[in-house]
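Several structures are given next for inspection.
Read the figures in this text as sums done on the coordinates, not as results from a lab. Owing to the predicted nature of the structure, the values given are computational and were not obtained by experimental measurement. Cβ atoms are built from the backbone, for glycine too; each structure is taken alone.
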Structure 1
Amino acid sequence: MRHEPTEAERKLWLILRNRRFANYKFRRQVPIGPYIADFVCYSAKLIVEADGSQHALDDIDKTRDAELIRRGFRLLRLWNNDILARSENVADAIWAALQGEAS
């Protein structure tokens, strides 16, 4: 792991683990090239990122996202405060992304 998980990352892992989404399996803190993705579902080619206020899609994030997309992944970015306060909405957004309705 690159760091101790934040409270939002811990809560998001509780939502994602144990194949709660129709047997889609997620892994956490996955190295992909020079980057570490928060959560990855390989079968859906989906990366789920927990973002705090430091992630306002600056140039570093844009470069990182472009490389992950180039590698065939779709990205779902979720704000930490949404993860902590609206877990039902977060679960719905993840399910939609797994079904290809969002990225």
Structure 2
Amino acid sequence: VLFKPSNLIHVTRRTVTNVGGAPSVYEVAVENPANVTIIVEPKTLSFRKRNEKANYTVRFESKIASDHKSSVRPAFGQILWKCLKGGTQVVRSPVAIVWEDDEK
């Protein structure tokens, strides 16, 4: 995720496909990068059959004011979807965060 000087929030929508057993339920767990809060909605995804698709939204909120971004190093975290029903899978999405310098 690239935070630009004029933007402290970035929202994206993702689509996932169930390749595991069915029915299955996954619950999200987030490891926030330094200086960023990640909010995922919904918190659980339920699948009734194999190859079924589901959508979720990820909101990234920078805790750093725009005038201090140039001194911050990249940060890393992850989004994990843990299977609660229908298997033992954990789906991991790594997250990299950078802040664009004000001079660009």
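Given 15.8 as the derived value for mean count of other Cβ atoms within 10 Å over residues 40-47, which of the supplied structures 1, 2 does it correspond to? It was calculated from structure 2. Looking across 1, 2, the calculation of P(r) over Cα pairs in 5 Å bins from 0, in percent that yields 2, 12, 22, 19, 14, 11, 8, 6, 4, 1, 0 traces back to 2.
Where does the value 0 come from, among 1, 2, when helix-only ellipticity at 222 nm (-39500 (n - 2.57) for each DSSP H run of 4 or more, over all residues; to 500) is the thing being computed?
2
Matching task: 24 is the computed value of relative contact order in percent (Cα under 8 Å, 6 or more apart). Pick the structure from 1, 2. For relative contact order in percent (Cα under 8 Å, 6 or more apart), the value 24 is produced by structure 1.
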